[in-house]
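I've put the structures underneath this note.
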Structure P
Amino acid sequence: MTSTVWLTRDEQFRPGAELFRSERQFELFSYSATHGQLLMRADRMPGAGHRLPTTTEVLFNPVEGVQIQATYRGLVIRCATDGEAARIYDGIADDDHRSENARVLMVESEGVIGYVVTGNVGWCEGELSHLQPSFFNTFSPYDPIWPTKPLYGVGGTLDVASPQEVAEAFLTGLPEGVRRERYRSVHLLTAVIEQDGRRRRDNLGVFLTETDAEEARRLVEPHVASCWIEPLPAVL
């Protein structure tokens, strides 16, 4: 089960009020220029090598100014006091383009204080499927492509694999000049989606294992009219 909090209203951002606290180790995980999204993730405790059963993610958007670290050993997010907000705004040159609902949130850990100037903030905690890149970028029938980045939009990830890395993952060990007589089945997930009284069929993603395809089908099924998996041969 996933618990979710999303703060957007003025009355939720009282000056000096603490919004979020966790003892987990948070990492700067992703940034997307689309909608100015900034994502932090924690799935372990400071100094622990093993992952926790649940994952916690914090999302700020839209972000208009930021001064944060890459890693936080424990994390507190609170609203800036009026004095703190005034000092931070004095250091941001682009005042003319500041949105009306911009808020200064202080980000604290081990005595180090940073800030995020943003309109909204929210967090999720739960069991994150290994096929889902983030709680904040899940499958949507309005954009029927399996999400592969933690955040929607341009620049939604910090660790994109190169085409060469992808090609080598598939082709390592295959000798040149030999007929491709071997194959391995991949699994195509297809769905029928209803919108405005009409139905359309979309291919959502190709998975290397049937187990992954079945898990993806389970995540997609509540949002579509029907969906199914088709095995296809990938010729090697």
Structure Q
Amino acid sequence: MTGTLYLVGVGPGDPELLTLKAARLLGTVPVIAYPLTGEGSALARDIAAPHLNPAAIHIPAALPMSVERGPAQAAYDAAAAAILDHLRAGRDVAWLCEGDPLFYGSAMYLVSRVATEATVAVIPGITSLTAAAAAIGRPLAARNETLKVLPAPLPDDVLRHELALAPAVAIIKVGRHFDRIRALLAETGHAAGAVVVEHATTTRQRITPLADFAHAERPYFSTILCYRGDEAWGAVA
């Protein structure tokens, strides 16, 4: 009998924001796998650390952060092979994902590589969008409004087109694209109602109105929530 691969969302950063189901599973699962950056950091593991089975085997998967898709695909092939070795031996494996596994998550690249041989189960997690909205005490959207989620690396013409018709927007993966995104939001009329949330729910959390943002740092883990609609939103925090 093969083991089960669990794709576990560990949330945006606060270890207390894991679901009860995720915490229970991670306390017993015998094998833990997670992405490892080129600098050797493993944010998903660090978030989940208080909940992990101390006897678990760890599989750190080095994933290159590059535009070229070839190296990343090779890295996922290697990660899937290591995971399948344990699954074939009957051991369950949990792949840790920041936020939610299937919301711009790395877990999607493991499904096609593993699902033909073993069961894959998804345990959802809190996304950076909902964490950022909670941090600023403001809805993502209200009533019949449309909310768009836009990755910052998209080309200017695509972003400009999407922003033109959107009353509420969440821009993710900002990082080095920050200055370009700020200029586009000013152009489309979203800048006045935009807020930058960095490292939501962590001890490094920082909330800044876009108009006041003057920090030199451009963290990858930042979200810009924009609003250009008609609803009168009152802050709850």
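Derivation of every value follows stated rules applied to the coordinates shown; laboratory data play no part. Just so you know, these numbers come straight off a predicted model, no measurement behind them. Cβ atoms are built from the backbone, for glycine too; each structure is taken alone.
Say we calculate distance in nm of label points 7 Å out along Cα→Cβ at positions 122 and 210 for every structure; which of P, Q gives the highest result? Mind dumping the intermediate values first?
Working: P: 3.7; Q: 2.9.
If we compare distance in nm of label points 7 Å out along Cα→Cβ at positions 122 and 210 over P, Q, the biggest value is for P.
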Item to check | Among P, Q, which structure scores highest (criterion: Cα Rg over 2.2 N^0.38 Å) | outcome: P
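Which structure, out of P, Q, was helix-only ellipticity at 222 nm (-39500 (n - 2.57) for each DSSP H run of 4 or more, over all residues; to 500) derived from, given a value of -3500?
Working: P: -3500; Q: -8500.
Here the read-out was taken from P.
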Item to check | Origin of the value 3, 15, 31, 26, 15, 8, 2, 0, where P(r) over Cα pairs in 5 Å bins from 0, in percent, for residues 154-217 alone was derived from one of P, Q | outcome: Q
Checklist outcome for this item: Note: distance in nm of label points 7 Å out along Cα→Cβ at positions 2 and 90 at 4.2, derived from one of structures P, Q, originates from structure P
